[in-house]
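Student: As structure tokens, here come the structures.
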Structure P
Amino acid sequence: MPEIVEEIVIACCSLHNFLRSKQVSRNVYTPPGSLDNEDMDTRVILAGDWRAGPEPGGLLPLHKQGSNNFTARAKEIWENLCQYFNSAGAVLWQDNMI
């Protein structure tokens, strides 16, 4: 079981790295100011906007998302992710899980 957890963590890290790999997706995934940053001159940690969010462990309510039809942009993102996870972002075991 620990091996599965390790593989899931690696997959999540790969997705995170992919989403941060391009400036456009980085600005959507983690907008400027959303994460903690360090002032390199003073070595002071500047709190990110995420700290003003819901309490840890709190869940946000889900609302109706609309139809199951996705937009052309969503399809483009899906295809981009598909290409990535079948090339540079692939893990050895992924084809065994289909």
Structure Q
Amino acid sequence: ESGRFAIEMHYTCEPADTGLELALRFGNSEILATVTEAHNPPARGNEHDRVPRNTESLVKDFKPMQLGVIQLDKGPGELTLQATKIPGEHGPEVRLLMLRRIP
């Protein structure tokens, strides 16, 4: 069903990349957002390991950020999140995008 959705992104971003600009697109709908707050906590989890990790990754605390509201039309399509401007050397680390329907 078509509708309006509030978008929340959980991310990390190095201080040098503050000002990073993002575009979220689906069909003809687009929202633009700027990351204004750095959040780069250290990875953790290996302090209790008894054996070396092979494929398992460490844990990071991700910060929630409201990207805005987007209109989504009913039907299949590709939802894309693109960093359109990266001030530093790295883009954000994105853990998840949460979509909440607005009644």
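What follows draws every value from the coordinates through simple rules; no lab data is involved. The structure displayed is predicted, hence computed values, not measured ones. Cβ atoms are built from the backbone, for glycine too; each structure is taken alone.
Student: Please state which of the structures P, Q yields 3.1 when distance in nm of label points 7 Å out along Cα→Cβ at positions 33 and 49 is computed from it.
Tutor: The read-out comes from structure Q.
Student: If Rg/Rh (Cα atoms, Kirkwood Rh), for residues 17-72 alone is calculated from each of P, Q, which structure is the one that comes out at 1.17?
Tutor: Traced to structure Q.
Student: For structures P, Q, calculate distance in nm of label points 7 Å out along Cα→Cβ at positions 9 and 41 and state which one comes out highest.
Tutor: P
Student: Upon calculation of helix-only ellipticity at 222 nm (-39500 (n - 2.57) for each DSSP H run of 4 or more, over all residues; to 500) from the atomic coordinates, which of the structures P, Q produces -12500?
Tutor: Value -12500 for helix-only ellipticity at 222 nm (-39500 (n - 2.57) for each DSSP H run of 4 or more, over all residues; to 500) corresponds to P out of P, Q.
Student: If log10 I(q)/I(0) by the Debye sum over Cα atoms at q = 0.16, 0.20 Å⁻¹ computes to -1.08, -1.24, which of P, Q did it come from?
Tutor: P
Student: Hey, another quick one. Quick check for you: by relative contact order in percent (Cα under 8 Å, 6 or more apart), which of P, Q is greatest?
Tutor: Answer by largest value of relative contact order in percent (Cα under 8 Å, 6 or more apart): Q.
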